[in-house]
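The numbers here are math on the coordinates, done by the rules we state, and not lab data. As the structure is a computational prediction, the values presented were derived from the model and not from experiment. Cβ atoms are built from the backbone, for glycine too; each structure is taken alone.
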Structure I
Amino acid sequence: MEKKYYPTVGLEIHAELKTNTKMFCSCKNDPDEEKPNVNICPVCMAHPGTLPVINKKAIESIIKVGLAINGEIADFTEFDRKNYFYPDIPKGYQISQYKYPIVSGGHLTDFDVTRIHLEEDTANNKHIEKISPEPGSWEEEKEGYSLVDFNRAGVPLMELVTEPLTLDSAETIAKSASGFAKELQLILWYLGVSEANMEKGEMRVEANISVSKDKTKLGTKVEVKNLNSFKSVEKAINFELDRMIELFENNKEDEIVQETRGWDESKQKTFSQRKKESSQDYRYFPEPDLPKMFLHGTFSAEGGPASGWDLEKMKKDLPELPQAKRLRYKNDFGIKDEDIESYINDKELGNWFEEIAKLLKNSDKVKIASNYITSDYLGIKKMQTEARLPSAENFTELINLVADNKISSRVAKDILVMIVLNDQSPLKIAIEKNLLQKNDAESIKIIIEKIISENPEVVTVYKSGKKNAIMSLVGKVIKESNGSANPKIVIDMLKKLLS
């Protein structure tokens, strides 16, 4: 009998918040700064005698995320010191939160959320590899070394921790984890609290992975770091689960130890980094240089009215979030799920589509418009870097022309290429280039007779019984008419003339 294993995954996701200044000082929060160590000051460099000051906007951003996932917003919260020494921590400790996070609970996609708290980011370590010149080279051997850029040190950092999720399939749970990270990134974008660009390290995913033979018990947990893309999240989880199951199969499950592992993108495998620390190792204690905080509620520490955030108002002021938008698009427009995802993932494209839908009003025309946007416009954009969204009015005019059979689909695609490069009236283009669909039987008949006379071999094939051959003639007629001949009239007239 085949053994059954139960994979479990929990996620820890860090996201840098989009604020003007850092978490505890007035230094600029600029993820695009290329010069090292320019956005620094005595506070974020931990000079003796300096005191941190809390960034209120960062706290508000965390509250928004908590409200978006239906989490519980803490009344009382405080910051703690997380003690560990590493070159990217100038103080020798990180200001974080431990016992009293800002958000507790909540749910997103398949995962329950444990907590969301706020902390300061670390600096960037840059490792320079050792240089070993070829034998006989005039170059000298140079030892490798590391540099530290403190521009990022002290940037507001959100950390979200999920509850462990147990499913029957490794592939399914990997997709669920990746899907959660994608949806969280979308929410951060929609709320405007983070750019969450994974390639820049503005959002980092860590996966806690375990395997058990007993669905009611969790196995030994391994944390995989350095997951900088959604594909890497899936691949790393699948690899690690396969590695653990193989150890189980070979009766080597004692080799599964609680540790931190990295993900090697080039080798597509995880590797051991260090033994995993526990919370006791960090020796958390309340940050003595920062005040306790009462975020909402009736009373403050002094017994008077609290001066925190109005959560009801904040909840009402939240923008329409991705899942609500999906449902609205489905109900209002009846478009395909893959089209909806294109609009959800690109807010500018989605807003443009909604403008077009309002102008068109007709649901069938809206569906035609969506097909042209997701198939044709996005295809053009991939090929033409200078392509831009035409005005909603001009695009709507194009859809009306093709939906009302005034231009052919082929002509519509050609005009679309023109208006994304030079936004102008499709009707004007069609008139100037003689592209309006011809329904005049006499003018079409002249073209058809010309094509028949020039293609006797195709005519012979058609008359021999191969009726599909007529489509070759149809294509030639439409091409001869610069796409303006009505295909239905062409087909009917060809059949009549060739009978």
Structure II
Amino acid sequence: MKNLSLFYRLGGTAAAVLLVTTPTLSQTQAALPRAPHAKVTTLTEPGSFSEPSVAVNPVNPKQVVVAYQNQASIAYTTDAGEHWQHAANTAPKEFKVSGDVSVTYDNQGHAVLCFIAFNKLGTSNYWGHATKTNAVLIHRSLDGGKTWELAPIPVSLQPQQPGIPFEDKPYIVADTSHGKFAGNLYIAWTRWSLVDSRMVLSRSTDDGKTWSTPKEIDQTPGLPRDDNGALEGFDGAVGADSTLYAVWAAGNYIQFTTSRDGGKTFAKVKNIIRSGPTMFAVQDFDRANGFPQIAVDARSGDHNHAHLYVTWSDTRNGDIDVFCARSLDGGKKWSAPVRVNSDSIHDGADQFFQWLTVDPVTGAVSILFYDRRLDPENEKTLVTLARSTDGGQTFQNYAWSEKPFVAAEQDFMGDYSGIASFNDRVYGAWAEDTMPKKKASGDEKKPSAATGEDHSTDDTIVRVGVADFSVGMSSNR
């Protein structure tokens, strides 16, 4: 989380969605087929909005929530994306900033929002330096996303005192299986200090009411900086027998571990994929990354047979591409990487900010990513949906967004996108820039009270896309 405006709020627009775009195919997207039954809705006015997460309620799939920052915010639908509304009481009042959001549904159909909150960070990329009170918190919605409990529940709270660590990039995972630990919730994140970065995890066995003391799950700490060499980008998935699978980035590798006892203990961490550095430069973006995601085909069985998928992006081909690897034995062996984006190799176009979902009903693998294949200048950015119905061996690419956006120079677009699916209906959430590319003037730059850094003017929006493959499309049912 970085470069957040402290003072912009959605305010009076909280009950209304701003714009629903029509699925007209523009000439600039003629190279890709349109995602079937695609619909894109703009959730916010221009502001400092980014890093969305999306989840589908397995108990009632018509309920979907999208979380985004800044501050920690929720939009929800009760009719499978036809209409969206904004929820209240999701940002904590006792902190200046809240963000790095993720959201999930548990096996009771409760929505759980996870986020960090803080009053001041350290210096750029060295977050542990001079940080003030900060926390990992959750909010719960017991009605699927419409209303949220007033008081956030602390997962980890760092009090105001010298030398405290900074908690960063938490991601929440729910066990919605029928296994021994069904109902458990897990949150893991990077804990920065002045000397290193560590991956820590907390779990809840009582529907999020209480959380265990955070426990380090890596074997070797990473570097203490946010611009490579750190342990960052946790993601997790739970299999049919309640096995928790976890990945994160560690320097030039993707690391992997598992827990078969409900998050009490973890297997020895191993490097499964050599990926290259996780932070890289993308033209006109403040920064970008190739943090990995993991997903499991819930139909595939126990930890000896679980079909796992990991996605990431890296620069092994010069420009940035999105890749996917799979394991058919619960993570013991992994396939060679498959290139997910279908443009010509070495064409100079960047594809990045990928996110992964595996449909729990059909097993289809879907990946959302930012895509610049149609611009020889590598500036105009579209959002593409890639889908595999053969177990991640091949991917069909579809145009999801309708027209490209161009980021203002060095604009902050976040670190994450979001995607979720259920029964061949796919939901994606992403940020776009609304300001034409130009050098920001003095009036368009202002110091952040959180970090003392400069950041671009409030010009980003969050959009949610829906695609439906259930009509006239094939899948592995």
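Structural remarks
- Calculated for structures I, II, mean projected area of the Cα convex hull in nm², for residues 49-152 alone is largest in I.
- Value 0, calculated as helix-only ellipticity at 222 nm (-39500 (n - 2.57) for each DSSP H run of 4 or more, over all residues; to 500), assigned to which of I, II: II
- Entry that produces 20.2, 61 once Rg and Dmax of the Cα atoms in Å is calculated, selected from I, II: II
- Comparing mean count of other Cβ atoms within 10 Å over residues 121-128 across structures I, II, the highest value is found for II.
- Entry that produces 0.05 once FRET efficiency 1/(1 + (r/R0)^6) of positions 65 and 145 (r between Cβ atoms, R0 = 25 Å, to 0.05) is calculated, selected from I, II: I
- Here mean count of other Cβ atoms within 10 Å over residues 345-352 was derived from just one of the structures I, II, and that gives 14.6; the source is I.
- Ranking I, II by Kirkwood radius over Cα pairs in Å, for residues 33-248 alone, the structure that comes out highest: I
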